[in-house]
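Chemist: Dropping the structures in below, format is C-alpha cells.
Values in this text are rule-based calculations from the coordinates and carry no lab data. Note that this is a predicted model, so its numbers are computed, not measured. Cβ atoms are built from the backbone, for glycine too; each structure is taken alone.
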Structure 1
C-alpha cells in the first residue's frame, strides 16, 4: 500500500449536501466555480449561476472548471453540488509557512481556499530556501486535495517574514485574487515602448496635431497616472467648446500582445489603502501613456460643442497628439473657484495662468449646466462620503481624509460623462459591439425595503411619493435625496437608496444607463486603469477608420461576452479589496484609540446590534446589543430598529449616539463600540 497522505480518511462516505441531499440528482452541468468566502460559492454555468450547497464544494477550489448537479433545497432554491473537477485554475498561491511536527504546513493568505496545504518530510524546499516559521512563501501545488487526502505543496519562493510584510494587506490581495506581478513577457514588451509622437504623426495622416491647443490635467494630489486632460472656451454665439483628451493606450498595446493579455486578466487597477495594483506595467501607466505636463503625448480626443444652456449640439472624435500645459489638483482648483486664491497658483507665467483660470471657470459653468440637464432627464446623484486612511512612509495609519464631491471633482466628472456618453452614442448609433456600461432600473422589492427606514427619517410624505419611489421613478428618488440634504439622515438616505440599486455591469450591446438617465453609455476616459475603456478605444478607432469588419474586430466580437463578464467580476473584486483594505487600516488606526469617546449616528441595524458611523472620520463600527443594556430588544426588520421591551427606547437609523471604542479586530477590519455613558445602557 502507498503512503497515506496527511488528512486521509479511512473508508466511509460523505454526502456534502447533508441529510437533505437528494438521492436522484439532475443531469450534470459544467461551470466555473467562484468562491466568495470560506464555504460560500456560486457556480457559473451556461444555464445560469447557482449557489453551491452547504458542504457542496468538496475538493474544488475557486476558479476551477467543475461539473455540478443542481437540485432544489428545502426552501425551493436551486443549488449546486460539485461532482468533480475538470480543470484546475490555480497552480500556486501565497501562504504562511508553519511547522506541524514532521510536516510543514502552508496556510493560504487567500481565505477562500479554505484549507491548509502540507509539505511532506522528504521535500527539502523549505530548508533550501531558508524558510522559517511564519514566513510568507509562494507554494506550488504538487497534489490537489481529494475526498480522501489533503493537498501537498512544495515551496517555490520565500517572499519575506511576517515582520517584513503587512500580512493583513497581503491577505486582502490574495483573498480577492488580485495580481501583484507582471509576467516577464509583458515587462519586456513595456520596456521596448517609447512615446514616439512624431513618428505616429508621420505614419498616420488622420491623427490630428493638437499640441498648440491648451489643456490641463486635474487629479487628486497623490495621482501618478493621468488618463485625461481637459479644456473649455466660450464660443462667440454664447455656447461652449469642450475638449476631452484621453491617453491613447491602444496605440502602444496591440490586441493579444503580452501586455494586452495581462490587462484582460486584471481588467482594472486596484486602489488599496497602502498601494496601487496597476492594470498596466508602470512604464506605461506612469510614463509613456500618462499625460504629464509639458510632454508630447498621443491621445484620443473628443471635441464637444454645447449651446448656451449646456445642451449637446455636436461631438467629434479623433486620434491626436497633445501637450498638457499644467498638472493641477482638486484642492488647488477648489481654492481658486472659491475665490480664495488668484490665478498665480495655476502657472508661473501670468498670461498662461489667466488663460487657465478662464478655462476652469468655463468648465465650472458647464458643470452647473450639465448637472441641471442630467437632473431634468432623470439622472440621480447620490451623496456619498469616501473616508480614506492616510498612512506614513511605513504604512502605519496617521489619520483619515474624507473625500466628498466638490466643484473641482464635479467639473472633471461632468466632462468625462459627456465624453463617455458622446462616444457611446457614436458606437450605439452604428450598432457597434463594445463593452457598454449598463445599469438597470432597481427592482420594486429592493426599493420597497427602503420605505420604512426613510419614513422613520421623515423623508417620505404620502402614498403617492411612496408608490413613485417603489416604482423606481428617478424624480421620486431625487426628491428623497433633496429632502435629506443637510440633515442628519443625508448620507443614510443616500446609502439606503444606493444599496437598493442594481450594480452597473458591462455588456456587449447597449441597454442604457438608468442612474445617469443616458440612452447609451460606455467607459472611454480611463484606459490606463480600466480594460473596458480600451475596448471602447479599439471600437472607436475601427469606426473612424471604416474597419469594423477587420480581423481584430471579429476576434474581439467573439471574446466580448466573456470579456464583459470578466471585467464586471474583477471590478467587484477590486472594489471589495479596496474597501477591505480601508477597513483594516481604519481598525489599525482605532486600535490606538481604545477607550476614547466619539459622537456618531446609527447607519445600520441588525438583530445583533447597531452600526455606527463616527462624525469625525466616517469610520463605521458595531455597537452590539449586549452594550445597549440588559433588557430584551425587539428587532423590526422593516423599520430597521431595535426597541427595548421594558424602557420602550427605540434605536434606529439616524439615532445620535456617543460611543467609546471597546476593541478592534485588525485582520477582519472590525471596530466594536460601547456606549460612552453607562446611563444610556442602563436606560
Structure 2
C-alpha cells in the first residue's frame, strides 16, 4: 500500500494530486525550485524539498534530484503529473530502481509511445523523408513532450532550417530532449482524443472522447467531453484504435490517444503516456477520480471489467495570464484577487494560485482550469461563460474576456462548426473591447473622485468650476461635483450617476440602472470584468519612447539575435530581429517598419523586464510604420505603457493551430 506520494511537478497539477491523496489518507511531499519557494503546492504539501539549481525552468527536469528528495522525505511513491519528466522513461526507471512505486505506465510503454517518431512507426504512420515544396505546409514537432513547445508550422521551404533549430532549442529547454521531426500539416480539422485507463492484468477502458479544437500556440484553451457531433461509427473506431494502441505496448495507468478528425477521416497523432491537463472533464462525465485510479493501478488493484457509464456534458476553460490581443504574450504580476462565484453543483476550479500569489516569469502562465458539468452541452457552455464573466480576477492581463466571448460565439455554440481554425478566423472580433467598457471607465473615474473626497474632503463649490476629467485607455470621462454631494457626468453623454462610493458605483444609462464594483491597484482599475489602466494626468516626457522603439512586451531572456544583425543594417517590416524566451516559449520580435536599425540593446542571455528598450528601427519615411507588420501580430503599447511606435511580437508557434497533429 502506498503511504506517501511525492509529486514531481509544481502548480496546479501538484495541488490536484495532493487533493486526492488527502481524501485517500495518503501523505504528500512537494518539490520546488527557488522561484517556487512560496508557491501554493509547497504550502499544501505535508512536506517539501528544495531542488537546487541555478535555472528555475530546468530544476524540475533533474530526475536524480527528485529521486533523492523522495528518499529523503520518506516517500514510497512518485507521481509525475504532466509535463517536465512525466513521459521520461529513464526517470521512471530511476524511480523504480530506487525502490519507489512509479505512479504511471511501465517504462517500456513510455519509451514506445512518448517519442512521437517511434509511436508513429509503431502505428505504421511514418513521418515524411526529405521535405519538398510539394509537401508544404509541414509541422515541425518535438519528439518528446507536448503543450505546443517545440512546434512550428512551416509554409516556406527556405524557413525550414531555422524553424528546425528553434524548435529543437525550445524542446530541449522544456523537456531536456531536442529531437524534432517533420510531418504534414493538416489545417482546420478537429482535435479529438480518447481517455485510456488500463490495469496490469490486460483490462483497458476507453473513457469517452474529448474535443480540444480551440487552441492557441498549439496549446488547448477550451476542452469538452464528450466530443460533440461525432458519428457513432467514428467514435467506435476511435475507441477500438485507442484500446489496441494501449494493449500493443502493455500499457497500465492513465493515458490519452490523440487524433485529428478531418473530412470524415481520423489521423493518429500520438499517445500521451500521462495524465492530461484536461482530465477533469472526463472525470465529471464518468464520475471517476483518475488520480485515485492511477494510485489503485500502481498498487496492483485490478479494474472492473467495464468502465462506468457516462452522463451529461462537461467543459473546461484554461484561464491564462496572457494578452490575446498582443500575440498571446504571457503576463506576470501579483494576483490581487482570484475568486469565482458559487456556480452551483457541477462547478470545479483547479488552480495553483490563491489571491495574493504572483504569476512569475519561469513557468506556464495558466492560472486556473474552470470546469462545469451539466446535463447538456448548451447548459454547460452557458454556465461556464457566466461563471467566468462574474469571476474576480484582479492583477495581470488574462484571457478571461476571450474565453467568455469564445463560449458565446455562434461558431462554438454550434458543435458542427468546431475546428482548429477558430481563433485564426475570429480572434480580431473576439478581442474587441468588451461592451460596457466606456461605462466601466465612468465608474472608475467617479470611484476615484469619491476616494479623494473621502480622504481630503470638499468637492462641490458655489461657483461652477471647470469639468474634471480622467482617461482610461481610449475612454475619456468628464464630470463635476453636484450640489447633492454626488456627481454629474458630462461625457460620455446619457450617463447619470445614481450613487457613488470609492468601491461601488451605480449608474443609469438609457433608463437602465447597473451597479459596478471598483477595485484599484495603483493605476490599474478592475471594474466588474473590465480591466482598465489610467492614463497619466501629466505624462512625463522622459517616459515617451522614440518612434520605432521595440520594447520588451513581457519579462524574459533574450535567447538570440538574428545572425549578423548590427546597428546600421537595413531591415524590412516584419523581419525577425531577436527572440525572447518567457515561460518556456520563444517569442519572435520583428521590425515594426522598413528602415534602418539605429540601436540594438539586446544581447543573448540578457534578462529584460516589460518595457525594456530592445532596439530602435528608424522608418524610411515619417509615419510609414504599418499598424500590423507582416510576419506577426502587432503588440501595441496601448494604454498601460508610455505611448510609442508599435513593436511586433509573435510566438514562433502559430496561434491558430492544434496542439498536436499529423496526417
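Chemist: For mean projected area of the Cα convex hull in nm², which structure out of 1, 2 has the highest calculated value?
Modeler: Details: 1: 36.0; 2: 31.1.
Greatest value across 1, 2: structure 1.
Chemist: Thinking of 1, 2, which structure, once helix-only ellipticity at 222 nm (-39500 (n - 2.57) for each DSSP H run of 4 or more, over all residues; to 500) is computed, gives back -7500? Can you show the working numbers first?
Modeler: Working: 1: -9500; 2: -7500.
Traced to structure 2.
Chemist: Could you tell me which structure in 1, 2 was used to calculate FRET efficiency 1/(1 + (r/R0)^6) of positions 108 and 132 (r between Cβ atoms, R0 = 41 Å, to 0.05) as 1.00?
Modeler: Attributed to the structure labelled 1.
Chemist: In terms of distance in nm of label points 7 Å out along Cα→Cβ at positions 92 and 476, which of structures 1, 2 is highest?
Modeler: 2
Chemist: Here Kirkwood radius over Cα pairs in Å, for residues 28-347 alone has been calculated and equals 21.0, so which of 1, 2 was it run on?
Modeler: 2
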